[in-house]
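Below: a set of structures, written as structure tokens.
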Structure 1
Amino acid sequence: MSAFGKENQIKFVKVAEKIKGKIPLEGDDENLIATVMFQHPEFDPIWELGELSAAPHEINGDVVNPFVHTALHLSMEKQIGNNDPEEVIEVIQQMLKEGNDRHEVIHKIGGIYAAIYFNTFRKGQLFEDISYIELVRNLIQK
């Protein structure tokens, strides 16, 4: 299942409804989604739009797709939790040791992940792990 698929969009909306209604979350996946959502409270009103949460919205002066943004965060958190790819996790750890804000590190690396993911997806190709790792490593080799 793709992080950016319809199934996740539906799951995100349901998790947001549970959070708002103070309904207990079920399983690690829902809890991880909720953790990511708590990092972006500015998206809270957007989740109430259901399917429209997957469209770009102006939030705090920026145009953002809350669904894609949250799915990227979720993808990054899953990589960290699975320690895979290991090389990317090493870069994250190094950037954190250098005093970088964790959320900003996730954004930087998530941006690289997104660029490769959507580029290869549009071409009908598989995700390029080697390119991803190389570009992420460049973040600390400057």
Structure 2
Amino acid sequence: MTNQNWRTWMGRFLVGLVLLFNVQCALAFIIMPEVYAPGFEMRDAAGVGMVRGLGILFLMWNVPYVLAATDPVRRRISLYEAVTMQAIGLTGETLLLATFPPGHAVIQASVGRFILFDGSGLLALLLAVWLTRSRSV
């Protein structure tokens, strides 16, 4: 296997790993929203519906990740879209966390987990960008 092939496969692996975790989270929210609604300080049918809706949105947002995972070199734009989406999520969650007044420890912890989750994903995607960059001089 050539060095470039190895880099492409590592890029696929990293994007695929982020995709796997994102889809796992989305499906958990869709299939078992009642488990996760209390973590957002939501209860009853409205909370379950909101969490299930988040899961549907998570699935939608992962389309560029699927394309980038198939070939992060040829589908570079999809990889850049995934990086941008991940960065927007991380930035938005960080700003969101700053808006909660004291007394909301449960939701603050939930948002903190999303920050860790999306921050880790962003690092993996940026590594995929670096690994699959053009080596031409």
Structure 3
Amino acid sequence: MLKKREILVLIINCTWGVIQSIVGLIVFVYFINKPHYRYKGSIVTANAKPGFIPIKNGYGFSLGIFIFISAAIKKEQIFDDNTIKHEYGHCLQSLLLGPLDLFIIEIPSAVWFHFFQSWRNKHNKSYSWFYPESWADNWGKVERD
């Protein structure tokens, strides 16, 4: 049974965050045969390795209420996984920002992930150093070493 907070997350992401959630639903249908789990009002798809988005094993991305993780994960691991917590932080950003999320979070995050790895290594910056990622870690309650 869904909790009141989970219902609120669902309603807001399907109205204010409708753009991300529709795209997320399309990707969800693409991965319909993969394992799916509920996490705090979002839907996590595990072992989602899209050919059209080059992501490494253990990484993930989120679109509205949908979280996609490239690694295989079991239901009992769901609340302990930092990747899921981080992506849930992005879901909460989507709740707050609605259609602006694409420009404030999604595009900068994708650019940071795909094009700044050498710069991060050269300047000894963690992935979580950049504002969308540190914000997602904070809101998702990620525990980093």
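Derivation of every value follows stated rules applied to the coordinates shown; laboratory data play no part. Quick caveat, the model's predicted, so the values are computed rather than measured. Cβ atoms are built from the backbone, for glycine too; each structure is taken alone.
Structures 1, 2, 3 were compared on relative contact order in percent (Cα under 8 Å, 6 or more apart), and the highest value belongs to 2. To test your reading of the models, identify which of 1, 2, 3 gives 1.19 for Cα Rg over 2.2 N^0.38 Å when calculated. Checking each candidate, the match is 2. Each of 1, 2, 3 could give distance in nm of label points 7 Å out along Cα→Cβ at positions 29 and 61, but the derived value 3.8 comes from 1. Each of 1, 2, 3 could give helix-only ellipticity at 222 nm (-39500 (n - 2.57) for each DSSP H run of 4 or more, over all residues; to 500), but the derived value -20000 comes from 1. Can you spot which of 1, 2, 3 the value 4.4 was calculated from, given it is distance in nm of label points 7 Å out along Cα→Cβ at positions 21 and 125? Value 4.4 for distance in nm of label points 7 Å out along Cα→Cβ at positions 21 and 125 corresponds to 1 out of 1, 2, 3.
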